[in-house]
Structure 1
Amino acid sequence: MPAHRLDPLLQPRSIAVVGASTRAGSPGNEVLLNLRKGACPAAVFAINPSRDAVEGFPCFASLADLPEVPQHVVFAVNDTRLEACFDEAVALGVEAATIFSGMAIAGDNSPGLAQRIQRKALAAGMLLHGGNSMGFFNFGGGVWLSGFDTRDHERPGNVVLLSQSGAGMSGILDCEERLDFLFAASTGQELCLAVEDYLDYVLDLPGTAVVGLFLETSRHPQRLVRALEKARRLHIPIVALKVGRTELAARLAVSHSGALAGSDAVYDAVFQRHGVQRVDDMAQLAAALILFAQPHPVPPGGLATMHDSGGERQLAIDLADELGLEYPRLHAATVATLETILDEGLPAVNPLDAWGSGGVDAGRYMESCFTALLSDPGVALGAVVHDRGPRGAIYSSYLQYLRGAHQATGKPVCLVANWSGSGADPGAIEATRQGYPVLDGLREFQVAARSVMAYRDFLAREDDPAPPATAPEIVDRWRLYLQGVTHIDEASSGQLLRDFGIPVVAGLAFDGPGVPREVLQALRFPVVLKTAARGIAHKSDVGGVRLDLANSEELGRACAEMTARLGPGLLVAPMVTGEGVEMILGIARDSQFGPTVLIGFGGVHAELLQDTAVLLPPFAPAEAMRALRRLRMHKLLGAVRGREALALAAFCRMAARLSVLAVEMSDCIEEVDINPVRLMVDDCVGLDALVIPLHANRQLDH
């Protein structure tokens, strides 16, 4: 493996432990035990002036007394001594360091200890791991550098786990023996190095098959994006447990780690763009890592499961519907084969309840059923869903089903229990290591299966190009205009969007209360009248929209009334008719990742519905279409109640054009709101538009 800039930290040639201790359970003792347990190839020195040796490692009074300058220093001392010890390491030119402590000293009113250590490390160019960290385990390199105990890890594996939470690492690393790890790290406060740096490192390790992330936020969003792009190039899947979905959780993440929490919806957009598979909890994370780590490639097709209970089969169907996981229909040939095997009364369907009358040949019968099920051309992955036996035992016949079906088809197979209980069976670990994963929890398994198949489809997907760039003269003209204004009225907003190829109804603006002659001459009734008074963002909320005005008399009365109530500033536009659905498109600026595009269901109930998706610009219409299919109410956009399907392709082209604008005008536009967009059978058009210049002084009445 070529040298990596983190090698002095993660694969050092020498390590010194300041605060080495013989006290059991202390970080100064545990770190030495772990280094010995991992058979660390580096020279290891213990620093303690009261000892000659600790845990078999030679002991010295100080760093200055060592026979060489250590490449990596671990600090396991009290916070009151930490800074002086750290200064000694900096003076010696130490290249890397690890700090477990959170560095909070009661009554210290000077700049915080953590901040002082951070400044000193950055000034020295030192690679600093932590603080408030549980350390890291480079199993492939034999460097187990943690101040906390861990289980025996018999061999390096192919799974990487990177966690900004210490418990997020140890909760899986120490408890899940079905996973063999190559590398794991708790990144803590990330004073100098962050999860993005470790992700870049592990992607270069030859044995990395899958990476799990426990992520609170990204301190370096662009570095995260570059690492995700690297993972995609290398075809290394990433499974992310991103916490902070709610406002309270995000705020606590900030207070816990000092990180800036970005919008959760934007993280979804980042993950969708780069094929990161998102899970909801640690059980799902562990299950997904187990399934991604299994050695057999997943061919095209869907999931098939075989059950020994009709009730639990129904549970599988219900959970799959909730998760958006579809079971493929079996081909006619598969149905015919199963019908010759199954006991009378059992339907040949997927998922399959195959439990029959039993008998001495029950094992062979079930294996034949599972093999036939897995042989179906539409099936890519199969699972036997049988509950465990007494004390968590796994019956050997269950594993025989797996082996027989896999040997006959070459497809990956799993054994799944709805609930493992408090028992344990070493056979679960052994079978998983042999390539026949044993998982617990039907929901967790289905999430893992969905993730594996979604990542397969992501890699197979061709990237369609985004729409072409806008003509330079249009971009330059509007950029010059926006640099000189702090407010854009709706008429100008609509003109800007139309110039960028985004269909928005063209309106005519005037002050009122009367309708100018030239405006009347340009109109074709019926029309809609809207207030254009500055400071009103949501016109409907204040009675600022009048629809379906049939003639000049109705328009005149409406203009007078609206002006008297809301003040001067009106806009009149053609009335768009036709059955359809109200959608929303918009641009927003995320504090971490920059411009984003909002797509989804809109209208006056947009905030109430909250059925939207966020995408990173620019993107192709195909990506917009995939986002629409993820919406909860996406079925409303198809053919319903005698109405033809709506013009989704036109809407997706409109969204893609907006994504080009988001990039081209990112230096001068803060927000865009096109709501509603009337999506009809034959076309779509924006009915209301708002463009907010960057750094505008927004005094909007919400």
Structure 2
Amino acid sequence: MSWIGSALERFGLWQERFSSRVLLTVVAMLLVSGAVVPLWWSSLQHAQLVREIAGVLREANLQERNAAAVNLVDRGKVQVNGREVGSPRVQAVAQGMFNERGTVDEIPAFASFIGAVEAPRWAPPQVVEQPMLVGGIGIGIVALAVLAIWLGLALPLVGITVVTVPITAGCYFFGQMQLFIAFSGIGILLVLFLVATQLALRMLSPAGAITGVAHTLLLEATRQRISLACIGGLLVLLPLLPLFISSRDPLRYQVQTFIARGTGSVFLVAAFLTLLLACATVAFEIRDRQIWSVLTKPVSRLQFLSGKWLGLAVLDALILSVAGTAVLVQVSLLSARPAGSVEDAAALQSQVLVARASERPVYKGMDPIELRDAVNREIENDSVLRGEIEAGAKSEADVVRQLRVQKITEFSTAQRTIAAGASRSYSFSGLLEARKAGIAPMLRYSFHSGPDSSHQVYPVSFLFGDLPPQLVEYVPVQRNVIPVPAEAIAEDGTLRVTIVNGAMMEGGRIMPAPWSMNFDADGLEVLHRVGGFGGNFLRAMLVDWGKLLFIAALGVSAAGVLSFPVAVLVAMTIFIVGSISPFLEIAVDQFAVPIDAPWFMQVFEAFIRGVVGSVQWLLAPFASVGSSTDLVDGRLIPWGSVGRAVGLIGLLWSALAFAVGGWAFSRKEIAIYSGGEG
């Protein structure tokens, strides 16, 4: 095997020559162009066909019975440039394409649905409808290959290519397009991570003390087995993840499942790796006395810890950038899968691949005077309660406070309750942009009714503004959506929604539902588009990066004072408590001992509430700026959340961790603790 090592050594020396790099660059550009250009050209032609079909659909009007509409309904075909495009599958859903005005609403989704029958069968169906994606991937691969060559990574590039090409060629030959895309993605991601790491190492040139320590940490992290296992496993998992998502599910659920699993996997792997490296890199250097050679140089202890933190911050940025790119590309590919219906495809574009703001109803507040009178009447009418106050068993201030909360809750609940056959109107504001854009917002609702049986459906009617009522049936507790006509929004951006608990018939007659209905505080909201998925995804990655910054600071600070196992335990505990802080809040609220319990049990309750409540309050922001759930739901992640994640958690909390850990580390006798000997 010595000849293999000799050949690799000679190739490594050969690639350093300028002429060799020019030759490798030309070869790489020719190979990539030969593979991508035919696909890009076919994708352009297919996209043009879909645009022409969309033009025909805009002219189709079923009420006027023009030729385009009749041909589509009767034969499932459209006439485009002298040829007919369509299929029996199109005819089966053609009638449902038209709204009550006889026109087509979701034109892009329907055009893509009809044009799918003309897509080239030799190309991956996920990319053939997206010429911009194909072109972007082609340009990205060329740029990646050129960077790898000129950064001295030609040998890894050739090695990954030699391994990947035969596998992907076999997948393509046997028609396994999903595997073809997955293994191609694995190879590209590995090269991308190598290139990004090399660029980061060159940026962190060891010119200063902090950057020098960061450069060393990043270099060590890319050579340790645990780092390579975590990062490599993640880069292999993400392209393969879509293979484990059933294509029989609605398309929007497939994409939502991948977003949840993909972003969740990226953050968990990055957090686990960050925590272990942060604790290990400091604790082991102290144990093995390697820190002596660092601190004898003009490097202070604070600079040492700061350099470790900076190196981990750069490593986390690399992981999120590369893995985030993989998730974003896979979402684009998944969204091009065949949808089960046109409605499903439209729901994907309007409910998942968007950034939507939420508007809640404007509720009436309880009048302070009415609240005071209601509390006083409750005390006066309850002789037992009044007697306990007079005997000193209960504090009057505590009773008043509890009754105030109870009355406010009852008043709020009454506004969210609709009796059978009755109606109630709710006002939403902040929808001016939705009215100007002419894009229909979505009303999301979740109602409780009767026993809340999932096997029952109940009628409910919605009136948007002055428009005619819309009758739907709902399953209790389940979340449902209904589009809101943009024309129902008033000129000042307000929307009035009237909910009738029953079926509203012609002439205004109402057939009541069998039970009264109510909804939770978050059970009724209007979601309207304010941005796209790409920008929302970027903000989500920045939120995760801010959290990882704090985890890195926590691990580095703990390891500077504690041994490796104890530092991991402390950092892991804080990370877990911060992640589950919303559940702790619920647990603290529901934790209570009987009022007649012994005094030591009441003291124990007060102690638990004080300790757990304080910890939950301190770490609540860590979980409150979550990103994965909002992405899956198509909700806007505002820049304010990014600021809290990066500024508050990533920088301020990290500074506090450094203040405590650095103070203790500055007073630690390294010579005593290193190696466990004096």
Structure 3
Amino acid sequence: MKKIYALLAALGLTVGAAQAQYYSVPYIGANTNPGGLNTDTEYPVAGGLDVSWASIQAGTAATPAWSTTETLPFTFLFNGAAVTDFKVSTSGILTFTTSATTIPAYGALTLPNAGIPDKSVCITGIRGTGTNDNIVMKTFGTSPNQQLWIMFSSYSTATANVYTYWSIVLEEGTNNIYIVDQRHNATVTVSAGVQIDATTATKATATNTITSQAGVDPSSADNSYYQFIQGTQAANNAKLKTVAADQYIVVPGTSTVTGSIQNVGASAITSADIKYEVGGTTYTQTLSGLNIASGASYNFTHNTPINVANPMMYPVKVWVDLANDADHTDDTLSTFVSGLTFLPTKRVLIEEATGTWCGWCPRGAVYTEQIDTVHLDQAIVVAVHNADPMTNAIYDAGIGTLIGGYPSGCVDRKSNDVDPTNFETTFSQRINDVSPADVGVSATFNSTTRQVDVAVSATFAADLSGDYRLNCILVEDDVTGTGSTYNQTNYYSSASQNIALVGAGHNWQTEPASVPAASMHYNFVGRDILGGFDGEVGSIPATISANSTYTYNFSTTIPTTWDASQMRVIGVLHNAATGNILNVFRGSYGITTSVQQIEADNFSMSLYPNPAMSSSQLEINLKRSGSYAVDMFDILGQNVMSRNFNGAAGKNNITLNVSDLHSGMYLVRVNVGGSVLTSRLMVK
């Protein structure tokens, strides 16, 4: 026996190593979910917003209780041995020992713990004692790369008035286990890890405890997680955790590469190279004098900036080079930089989530009015109503996936679940973002049919490729109504409220608890969203050329109960890959002006928008197919554009790019078979 022990020691193994063990790697501030498969919101079932999650243990559990026994949807090895079933306790324990009858107590437990069954994953210190508390599960991905998520939804701790959301994730193929820190309205501390038996466990941290890092954001944008990997941790292993660069640069200019590396090896990292490659050239920076402990991260700024000389996309590959790195699969990340020919004018979209039933929502009305007044034409506001007569179902459902409650809002859909009191601060951050394009919008309205036709355009300052989209929002000011559903619930109506809230036409503290409809005038009401919440698929081509204008037309009929003279049209540019709003533009009040059309014997023509900022649409309606010429002259008679076309009978649309022209009056002349029409075009 002594010889066997000696042999194990010589091989660098420990007794019992035939059984696989785990090691833990923390991903604090990952700002994403492991593997990126789960992009759902973080309040399923209890909020009634996502029933695709299956409930396995719902309702109040004054004393700890086990869930039903569930079958794993894929092959999974725990500690090197196959498991097929599991159950979960309301005290935060997932166990593969489904025969266990003792239920671990509420409260944080130090691992390992004899009160926890063998073969368990633990998040102790949470409790399912509330009526909305739920344990839910859902499978993401496709075989052989699936993840099973088991979420403790709307759970609490021993502290009153706290909600907390955590998940245990089992990953097919890798057999990795993750504990995900998701969403909380206060700081929460739990004890977490993987317990093999009463004497053996791998803790999430050396101290056995996790202090929550995520806030109230219902997306994964503020998530952290802890990875449990079967096997022995390599001594040397660096992971490129994040990488970023200034994405849009007016040429000529430079962009700085930044990022972070994480030590996922057992030994401290004392030196490493950070490299990036662009245009076939590699740039290296040696980082020395480091002391990155196992699990810790290090932020870097590369000392050689990217030279952005031309209006084009620059793909950038970045990697960390560590001596004797045991795993090169996690060394590299990519990004891109785009050179801009001009600096587009940035505007910010603020979408306020509100409802007449929401007693705290008057502060949303106050702060949106304030920001609209202070930042006119820079901050563009939409009030997205929920569960009242001003609700648009598509818009309401979309915003519902980005917020955790009311009142709140989204700022460029890059900063989500923002309280209205923070709209100003968040706007100040987002207005400094650089957009790759200017956005324009024009609308025409037929007062007889009540049809509105909208042209949304984007003039790009860079060559790009990807999924970019346009859509438009119809908003109405000074909306009134009758009946109790137009009454505004007002929780500020109390002498005990030490909050002075004045604005949007009211001193809310002196108003009644239910402000009658006759006294309410609602502004920025999001009446309709054309092209869908995420933008119209295919409205912009996948390959984009610098200085090109892309226009998409939308059409709808507005009800007679909407006042067209109080309406505005907002054009929106989306990055569908990120879900962010890149830029917006809001038209002037009233969609009541028809396009002026002039006619000749064989064709008619119209121009819109007019005045124009970046582009105007020239519509030529040919009575028969043929060729035609379009010329544009400035007030001095100089020809600034001349183009020839072959057109089919019917409507022919041409985009006139005026972004490079000086402000002033121009003449647009169309010649069809000797018949000539000329229209004035004002360029702002």
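Looking at distance in nm of label points 7 Å out along Cα→Cβ at positions 85 and 317 over structures 1, 2, 3, structure 1 comes out largest.
Computing mean count of other Cβ atoms within 10 Å over residues 437-444 across structures 1, 2, 3 gives 18.0 for structure 2.
Which one of 1, 2, 3 has helix-only ellipticity at 222 nm (-39500 (n - 2.57) for each DSSP H run of 4 or more, over all residues; to 500), as calculated from the coordinates, equal to -1500? For helix-only ellipticity at 222 nm (-39500 (n - 2.57) for each DSSP H run of 4 or more, over all residues; to 500), the value -1500 is produced by structure 3.
Every number here is computed from the coordinates shown, using simple stated rules; none is lab data. The model shown is predicted, which means the values in this text are computed figures rather than measured ones. Cβ atoms are built from the backbone, for glycine too; each structure is taken alone.
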